[in-house]
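Next up: the structures, one after another.
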Structure I
């Protein structure tokens, strides 16, 4: 971890600033040390990589994922290309397409979570060049070590951290874009992860994620039955229902013969705010707001019939007639009480 990048990180639990305590360093590179939060909880820095994993005791599914990747880290790349071969897909083309979807601006600051052994990071690094910054996060120390070794061949400034993708140790609006491919189905808190990705990306920036998940038109086919028998994760649905309310321009795409999905969205500064008060030019009248919030107690069929006749004779919408009639009667009764 470069000392000058220390202020890029915040406590993944509270979002507060962290203090860096250097034990050993080489130039600007912190080799060992700690990052301390306001409650004096220490996050270690080992071999130049900060461990900002939160919570300290992972949920069992996340802990199992970490154990599995630790066991297979050195063999991971032998198997990682299998899905692309299975579905007659060019891995480089698939990964380049996902980078395209990020719509990276010049000198972009980009986050990849669950970077694995860096198979996708290489494509991000090439696209960013010398001017950009790339932050790579992974929950498995051994996978991250492989990724770090791969990225040494590229001149881009890359920062590595161990962290839980659902508790990101970065400031709000810190990145221009964020990316993940091939793991979110197994996250224990998918909704929180998606909200975290939206939190750390600037308004207007893109988030692009993807994972296994057969298109619904394929699930009951022979292909669907054979492939889900081999890999049950192919039964997973794209988590559209878990997107944060700040997601806009949402796109869903199925790739690799329909076996994998990609979700892309642009981050908005706030959740959608329609104009609830637009007046609706109809016999009923009113606005979206008054139709939802302005309902009073129900009336009898006779009262409803009379109201419709009266509003038609007056040439008013039902909303305007009721507004006038209710206010007139209410004001009269209130005035009579005062006198």
Structure II
């Protein structure tokens, strides 16, 4: 075995370790994929995790420089792949390339070339990370949706070539499913994000439901907060339905089952949020192992029953104004 082949194999092993440690649902869902596709999924997740760590754990004073260097690192991987590369990115003067483990970069490069993963989604993911440098609040859902696309919809676009698809109608729903996963993360992690000074729930929707930032900081769950979260859960579920439309276009062995399983596991977090009365401040919603195993069994035995494909993409619900909610509350209270 050549030295480069050894490096690639080592990188895939390390990427699998990173995935199993930090992404239990993703790792669990990957069991239905065959070897090469599963290894490529691990390599992509490890790449995303390294970027996330740059934002959450890196030297904040030099973070923009490190993200710029990350762009250059990715561009280097695409050197000599003109059909996949977007536009070249050069590191700023004096910058060092991101110190990714060499073997993980080798594995990522192998996955890119083997499955034809385009560069643009990887670069767009970095753009999403850059948004976290300058934004801690989102005025509207349109702003938040752009963020969700960049940090998660792009992951769906990276994964599509790995899973295999028969026409480009798979791509839009792949991005939609990625956004659904991110919206679920946002609802589950309200308390964790607050601790980092971030609020991803759109400001106009907080206002529409009469929920203030002070209430979020106090972790107070009342009727208004429950109404807000019920609306957010409904929107996330509609987003999963939009993502499910692309499932029939996936062609790789195990690909449809993997997407159904991953979508169902993450959608299960929404159910967990509901069961704990939408109180996301006291406990982190999760799907128990028994439920994961049950869902896996359904995916294997009756896949179409898990993350079923809708006839058409549902419209995402729009938040009502606070005035409308107040009128509804007054009507309910009237004798």
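If distance in nm of label points 7 Å out along Cα→Cβ at positions 31 and 311 is calculated from each of I, II, which structure is the one that comes out at 3.6?
The read-out was computed on structure II.
Matching task: -20500 is the computed value of helix-only ellipticity at 222 nm (-39500 (n - 2.57) for each DSSP H run of 4 or more, over all residues; to 500). Pick the structure from I, II.
II
For which of I, II does log10 I(q)/I(0) by the Debye sum over Cα atoms at q = 0.09 Å⁻¹, calculated from the coordinates, equal -0.50?
Going through each structure in turn, the value belongs to II.
Among I, II, considering only distance in nm of label points 7 Å out along Cα→Cβ at positions 215 and 287, which has the greatest calculated value?
Across I, II, distance in nm of label points 7 Å out along Cα→Cβ at positions 215 and 287 peaks for I.
Can you rank I, II by distance in nm of label points 7 Å out along Cα→Cβ at positions 15 and 167 and just name the one with the largest value?
II
A value of 17 was derived for relative contact order in percent (Cα under 8 Å, 6 or more apart); which structure in I, II was it taken from?
The read-out was computed on structure II.
Any idea which of I, II comes out highest on FRET efficiency 1/(1 + (r/R0)^6) of positions 79 and 159 (r between Cβ atoms, R0 = 25 Å, to 0.05)?
II
Read-outs: derived from the displayed coordinates by stated rules, not from any lab. Only a predicted model underlies this, so the values are computations on that prediction, with no experimental measurement involved. Cβ atoms are built from the backbone, for glycine too; each structure is taken alone.
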